[in-house]
Structure 1
Amino acid sequence: MSKIRIDMLTLGEIRTNCFILSNEDTKDAVVVDPGDECERILEHLNRNELSVKAILLTHGHFDHIMAAQELAALTRVSIYAYESERELLANPGLNCSSIFGKSLTLAPVESLRDLEKIQFAEIEFVVLHTPGHTKGSVCYYIPDEQILLSGDTLFFESVGRTDFPTGNSEVLIKSINERLFPLPKEVKVYPGHGCSTSIGYEMQNNPYVNGEGSFY
């Protein structure tokens with residue numbers, strides 16, 4: 001039986017999914033995309049007596065990172081993001097915070113590379129670079145659990161929009177077809193917005209990947 005627990009908090013005005021993965025034996029945890037409402041994240045961690053070991057970002061848009069700096073400072077852990085996403089994280093125009101009247105920058109962060117294997121809370125994550133929504137977007141694959149944290153690359157019957165800085169619709173579809181759809185069909189997908197899905201379901205039913213959806 002799996003010792004990994006996944007909890008989802010939907011945070012902020014944009015309703016971003018923040019995932020907290022915890023090891024039920026050790027009570028160590030990893031926080032993925034702390035998009036807002038740091039106090040809610042901390043309340044969940046404290047209520048469940050969890051100790052954060054790392055903060056992982058799927059990409060640098062403001063609605064996925066607004067609580068990251070505060071959470072990292074309070075828990076004394078590092079923030080990890082893909083190496084080519086550093087510029088976007090540091091630039092309010094690129095991370096879209098300026099569009100919403102904010103001026104958000106995030107540094108320092110630890111850089112990740114494609115296919116790098118990282119382990120926190122005794123959970124092994126494989127970093128899959130999936131550019132398209134942003135140039136440094138990644139998904140985190142947990143082979144032992146058949147779980148994919150897809151950020152804004154792949155949603156239930158949808159995909160991330162590509163009209164923001166560094167986005168590209170053709171690149172996004174290529175990323176999904178070449179990096180995600182080769183995964184086992186039973187892999188459960190936990191996206192950055194909306195409900196969970198699976199690789200097999202999206203292969204059959206996602207209109208954007210099948211050429212039927214219209215991009216922004």
Structure 2
Amino acid sequence: MDIREMAHRQQITGDEPIARQVQAVLLAAIAAGELVAGDVLHDHEWASVLGVSRTPIREAVRHLHGMGLLEVAAARYTRLRAYGADQAAYEARDWALLHHALTVALVKEPLEDLSDRLCRVRDLLVGQTHPEHVRAGNFTFFDTLRTAAPHSTITLGAAASAYRLRLAEPALPHRPRAHTRLHNAVIHTLVTRNPDHALAALTTWTPAPGSA
């Protein structure tokens with residue numbers, strides 16, 4: 001975990017609240033697989049590297065805790081949530097349900113170029129087998145879907161769930177072809193406006209507890 005490198009890529013500026021920028025740095029590191037389950041966050045270390053006080057760091061950490069991304073033991077540690085196989089499977093199930101609801105919302109209000117953008121992301125993943133590349137690509141695919149959706153409680157819930165799944169996925173079976181089938185089904189759903197395709201694929205993709 002090289003927090004100096006993470007901080008270097010996303011400089012803190014005066015353009016928006018500092019805590020929100022810190023939160024963005026942490027979430028981007030989770031999405032990129034640079035912060036992983038079990039990593040401990042030290043507010044003084046992040047404050048020093050980012051050149052800010054500990055107050056916005058703590059505010060950002062509280063937000064991540066509210067998203068279900070952190071385990072906090074008072075006066076002991078604050079760390080990214082760790083998952084066993086069964087916990088990860090339940091997280092994947094919740095993620096699938098939320099992203100099906102999100103896909104249904106987009107079927108009702110389709111965007112002309114969304115399918116094309118998703119196809120471009122999918123095509124970059126075809127043939128990828130390295131676990132980390134597959135996980136990062138899956139996050140990017142569904143992040144493209146989420147950012148196109150109307151702002152709603154479903155969108156917010158899906159985003160939080162996506163970051164939790166990013167932490168949980170290493171505890172799940174590695175199935176790169178299942179991701180490809182899932183991406184194809186979501187694109188097909190948007191083209192045909194038939195959400196059943198996505199529901200079937202999400203249900204098939206979701207691993208059962210104890211399947212790892």
Structure 3
Amino acid sequence: MKLFDSLTHVTRDGSWCGERRYDASLARLLQDMDEAEVYRACLVAIADYVDNEVIIESARAHPDRFVPIAGLNPRSLPTLRRVEAVVAELAAQGFAGIKLHPRMNGYDPLDAKCIAVFDAAAEHGLVILLDTLFRRRGLATTNAPDTIDYIANACPDTRILLLHAAGPSMLDLFEIVRANPNLMLDFSFTLMRYAGSRLDEDMRYLFSTTDQLIT
């Protein structure tokens with residue numbers, strides 16, 4: 001069975017969020033992929049943390065190994081028209097999708113500019129990778145499954161990969177994914193963070209009942 005990794009990152013200097021205890025270099029990622037027998041992966045930017053340039057450069061250097069995913073912070077753009085223009089630019093540069101990270105970039109995933117990214121992505125054939133761990137200090141957020149349910153119905157033509165499966169809310173999210181063919185689940189990070197908890201049983205249940213909605 002060929003393995004495809006749905007979420008990998010690299011940085012230009014190999015540091016991760018300013019720290020040197022992790023090796024986020026391209027060379028290390030390629031080594032890890034070879035050792036784990038991962039034949040290909042999404043190489044993902046995070047707006048304001050992992051720049052788009054290093055992602056597209058790395059993907060162009062290794063087109064058989066990486067699918068480039070841009071990072072975008074809609075909060076930093078002044079208008080909805082500018083949001084649409086930036087999405088078009090990313091598509092023209094060769095990105096296959098866009099990563100949205102409401103928690104790290106400090107915005108509401110239901111904000112009009114964020115919804116505009118989803119709509120524009122559909123127009124240009126881009127997939128959205130949405131970080132579903134919305135909670136952060138200083139900003140009250142709605143329940144993650146309800147938020148995603150709204151987005152899925154507001155943007156039915158947008159393909160959305162739900163990164164980390166909303167953590168402890170994954171079973172609620174699973175029912176929403178079942179009802180919306182434009183959604184897929186991803187369990188990266190969640191598999192490790194909740195190892196040994198009751199969520200292990202939840203994940204085993206999900207893997208045993210479907211193989212079409214999960215990455």
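For this structure, a couple of remarks:
- Ranking 1, 2, 3 by distance in nm of label points 7 Å out along Cα→Cβ at positions 48 and 184, the structure that comes out highest: 2
- Distance in nm of label points 7 Å out along Cα→Cβ at positions 88 and 120 derived as 0.9 - corresponding label from 1, 2, 3: 3
- For -11500 (helix-only ellipticity at 222 nm (-39500 (n - 2.57) for each DSSP H run of 4 or more, over all residues; to 500), calculated) the corresponding structure among 1, 2, 3: 3
- Per distance in nm of label points 7 Å out along Cα→Cβ at positions 112 and 192, the highest-valued of structures 1, 2, 3: 3
- If Rg and Dmax of the Cα atoms in Å is computed and equals 17.7, 53, the structure in 1, 2, 3: 2
Computed from the coordinates by the stated procedures, all read-outs in this text should not be read as laboratory data. The structure displayed is predicted, hence computed values, not measured ones. Cβ atoms are built from the backbone, for glycine too; each structure is taken alone.
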